[in-house]
Structure 1
Amino acid sequence: MSEIEIKYCVDNLDSAPFKDEWDIDGGLSIVKNGIALTKRIDDPDDDGFRGDYVFYNLERWVDSVPKICNGEECKLYFVDSQEIFLFIPREGITYFKYYTEGIGQLVERENKRYPNHEDGTPLKTSELIPEIIKVSELFIDSIGPKIKDKSNVIRFKQSLEEAREAYDQYFMGKEQH
């Protein structure tokens, strides 16, 4: 069983149908062994969901899968923000970090409020990627029909197919070694 769980929330689901992906408010959360890596450790009321545009952010996670499989670092900025999801793959482990980019004590203090504030949290790449794909499939299957502009949904599904192919190649390469 995987140690990793990714969740999404849609804050304005009641207002569906959506014109396009930018109308969908919500966020992403990632949990390892019961610890929400995107939740403030000093705030019991924090739900751990980050990002304002869940479709946009999750699609970027899907787009990062082929890069992670190729060993490339993926720094995913939020829209109009210095907040970042960071994936750093190294030898079968992908270090995940959520943080705010910037300098100064205020930014440093804010980043220390998250359990992955230093070097990122190590996640097994072989568990992370299938979880990204699984959650993305669930998301697009449930939210996709509620989006009027289907070009966004088609693009998301194409990215998902590319992610599956990249993971299959990655997994097959690991089995051969």
Structure 2
Amino acid sequence: MTQHLPAWALQAATSDDHDVAQEAHRQGRLDIRWPNASALRIWAKQHGWPTPLVGFEQAFTAHMLAAKEHFALAIQNSSIEVYVPRRSYTITSAQLCELDARYEQRSSSGRPTDWGVLVEELREIRRAVEAGVAVTVEGEELLLSWQDFYQWAHGRYHMLEDGYDKWIGDDS
């Protein structure tokens, strides 16, 4: 997976999620948890799947995603775990209070102390939205795009953009 999504933004794929898994793979957002390599190779060989010595995981993934039947078989029988971005997620009022508390936390000299952690948590929300997860901020709004996220985050935590070197839009 090239763009790391938080665990809360992922769900285990079912055998019916072939199209969702293909799209997640195209976007670099498919998360596969691999079992013991030898056991998986044996399973693949028993089912007539390619088992190259080099690039086995890539070959396995390509074969699994090539057809709905392959995907269903792998999900149900191969011991791999496949995770795709969930369709929606709600940030609860309790979670929102935690974010707000990080924003407000100050040292005795008045300097922010938790902005680094807050920025990382906001980046996770941004990445989830960019991956297509419809994020609802409980009691507020629905975040469906980078623009929605930015308007919400900047409106709520406006001092971060000027007061913190690595802001929520910067993944470097």
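Read-outs throughout are calculated quantities, based only on the coordinates presented, and are distinct from any laboratory measurement. Everything numeric in this text was worked out from a predicted model, so none of it was measured. Cβ atoms are built from the backbone, for glycine too; each structure is taken alone.
Comparing distance in nm of label points 7 Å out along Cα→Cβ at positions 108 and 156 across structures 1, 2, the highest figure comes from 1. In this comparison of 1, 2, the computed figure 0.90 for FRET efficiency 1/(1 + (r/R0)^6) of positions 36 and 124 (r between Cβ atoms, R0 = 25 Å, to 0.05) is attributed to 1.
When distance in nm of label points 7 Å out along Cα→Cβ at positions 116 and 132 is worked out for each of 1, 2, structure 2 gives the greatest result.
Of structures 1, 2, which gives 3.4 when distance in nm of label points 7 Å out along Cα→Cβ at positions 68 and 148 is computed from the coordinates? Comparing all candidates, it corresponds to 1. When FRET efficiency 1/(1 + (r/R0)^6) of positions 52 and 140 (r between Cβ atoms, R0 = 30 Å, to 0.05) is calculated for each of the structures 1, 2, the largest result comes from 1.
With Rg/Rh (Cα atoms, Kirkwood Rh) coming out at 0.97, pick the structure among 1, 2 it was computed from. This figure was derived from 1.
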